[in-house]
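Listed next: structures, encoded as structure tokens.
A short reminder: the numbers here are calculations on the coordinates, not readings from a lab. This structure is a prediction, so every number in the text was calculated from the model and none was measured. Cβ atoms are built from the backbone, for glycine too; each structure is taken alone.
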Structure P
Amino acid sequence: MIESLLVANRGEIARRIIRTANRLGIRAIAVHSEADAGLPFVTEADEAVCVGPANPAQSYRNVEAILAAAKATGAQAIHPGYGFLSENADFARTVERSGLIWVGPGADAITAMGDKINARNLMAAAGVPVAPGTTEPAADPDAAVAAAAGIGYPVMVKAAAGGGGMGMGVAADEAALRTEYDRVRAFAERMFGDGSVLIERYFPRVRHVEVQILGLADGRVVALGERECSVQRRNQKLVEESPSPAVSPELRARFLAAAVRAGEAVGYRNAGTVECLLDPATQEFFFLEMNTRLQVEHPVTELVYGVDLVEEQLRVAAGLAPTFDPDALAPRGHAIELRINAEDPKRFLPGPGAITTWREPGGEGVRVDSGYVAGNNVTPFYDSLLAKLIVNGRDRAEAVERARAAVAAFEVAGPKCNLPFFAELLENEEFLSGDYDTGIVGRMR
């Protein structure tokens, strides 16, 4: 097993990785910005190194500073968490060329899945269903209009290099398509350094369902069930649950088989997620993208399958067998995750500030993965995620009841917080029925 691990991330996910490292007796090394010096992940690590000022480009995305910290502390491996450098193929290659162990998929797999058009084409060749769309970038608005004529309106306009719900727009007609094309292209050039745009069919009523995969050290790819991620704002997730209330056993078998094929098509190793869109009317599903990293929502899979995915990541990176029998994976119960963000519960706009009160709920079936404690300052420099509230129960009804009690008991004061939204959602008849889609938050507003 790896003996020393540098965590190239911050907040909740850094703290969560450090917790597993501590349990396994692995020396945990944190890197942090000047703004994050007082956060729990820094003090809970065995060693911590400041790698720059608050600006992520000068700290958490500063490859030179992170590698220097790894060398100075004698780190054996680097875990990138999610976000920042986690899906940067050049960083993965640089880590390995430096003689360190990269805790993630190979750089070639990251590259292959990083471009949405290339990923679509690879998946189609592997027999994974893909939505009708372009097989190469739309060079200009006229090309986009020509593509939409064959696909049919409405269409989704997407940045080929985008991710995390960023760089997307919907067009219901030619005029809107021309406007969205220019907007998405400009955004993609600014954010990703790549203005390539693809056009896909847009499904007005759709569910977002994803499959957790794990590429093992022996070359096999296994699937650890699906997660329902349809409660979203601005195409970004707020709630995840497993198993999905929309997925029958027959559909689940098709989902998992397609996800395994997707992983095998790129020789996938380590943890990853195959994201799909599900048409609830026809029960058809289509490949959306593959996230070549650990997902924010991985805890719901951990609770349903009884595994520690960070430990499994470390074992794969070290060339070790998993702790579980890949041929005997079986889910148990139901889990729900709520993303507690520093944002107002109505418009979901960020609201940073100093935390004056922080009381986490507890009890049977309740887990909190948090990045902050009372006295910490939530700055505007990073994502608004404060904590993840995860509950599990024998079935969905019990999980929902535990979520209600946990939300009521969770106290946060200082920054804005979206806890009131979750209290509302957990009483919403559409959500409670399990028959909801990605438009549910809009209908609540």
Structure Q
Amino acid sequence: MTEWPFPASVLVANRGEIARRILRTVRELGLRSIAVYDPDDRDLPFVQEADEAIELVGSALPSPYLDVALLLRAARDSGAGAVHPGYGFLSERASFARAVTDAGLRWIGPDPGAIEAMGDKINAKALMSKADMPLLPGSDGPVSDLAAAREVVATTGYPVMVKASAGGGGMGMAIVRNDAELAVRFEKAQDRARHLFADPAMLVERYVERARHIEVQIFGQADGTVVALGERDCSVQRRHQKVVEEAPSPLVNGELRQRLCAAAVRAGEAIGYRNAGTVEFVLDTDTHEFFFLEMNTRLQVEHPITECVAGVDLVEAQIRTAFGRETVGMPSAPEPRGHAIECRVYAEDPVRFLPSPGTITRWREPAGPGVRVDAGYVEGNTVSRRYDPLLAKLVVHGEDRAQALARARTAVGGFKIAGVRTNLEFLKRVLDRAEFIDGAYDTSLVSRMTTG
């Protein structure tokens, strides 16, 4: 503990599997771990496993994990020295990052200015244009109404993607293929953006019909250098949200990997990025052209597969950087060490993908060589309808893709959950799908699976 400045403690401002995963590394580093929790979450494992757990009571917000004043009070009362936001909730809220640092605490994430710069898609697009980043043809600034959207389409042609400038996680997005759809879907997406983000600003961009969603993990180190730790393929999505990810991408060869990583590093360098971040691209499967989509200024849900193939602990690197410690052994664009696949296990109807809250009456995790389970629940826990229904991330690592795929099938088959409906059967179908096995899938895979 003498290595760390006083007070050597980290408060995790999150819940479930990501809180549990961060707390594990905090303890391994010899730091005191502090959890905060909604009263509904008091029985979840992350609360029990922390050195100290503080109940968040008295919030008027929909979730106490969004209550900045309550979180800062918990940090002060517990004597925390740093705050890790995880993902979701306040993780990409620049105002929260500033509030943490203004309170004299260390923020385990990028500088608030970087969060702000990349949080608005329109501003991010302008910044990336200056960094010589390939961009999808489309609107250069905010599109405020249907008439302006039609002007953009007159240049790009159909299909286009309409998306909220302030959005994330696939929310506030719609694919439009003709004038009739534009009239309906633009205004619907704008209304949703106004409701979700209190910001009706929209972007209209060319939609790549046969696309792969490729993202590159970057890390801005304490010495100012930005490195890329390789790509992840996140093309298996339902409703624009990821379900199965793998690293490296079976579509990306060494030359393309170098170009993707170089572009991602340029993005980080353009904003003086520090800590963990992800640069997302859309890749045309026919031409292998790639275009910048957005940058996520936080730890990603799918970070474990990069940890497997790059041989790093990203949370440890985050903490060390926040405390001003050097992060060693992080070469840029490293040669992948084997292959990793992540399956997101949800409490949801496997056909309609609707949440399935309830009490877990059976929970048996798979085990074996190369198998890792980052879980937020155990048997007896209740899955609340108030929060995202992600139960666990099942991660497998193999010497090559064939071994990883075989291990993934075995592990999914060996994961036993009862009391709530899960998507385990759907995950089996994905792993057995010929186009997934061949690595020849694209972002429309799930749509084809669910429509026949």
For this session: Taking distance in nm of label points 7 Å out along Cα→Cβ at positions 131 and 395 as the quantity of interest, name the structure among P, Q where it is greatest.
Result: P
Problem set entry | Origin of the derived value 16.8 (mean count of other Cβ atoms within 10 Å over residues 99-106; candidates P, Q) | Q
Exercise. Quick one: distance in nm of label points 7 Å out along Cα→Cβ at positions 11 and 323 came out at 1.8 when computed from one of P, Q, so which one is it?
Worked result: Q
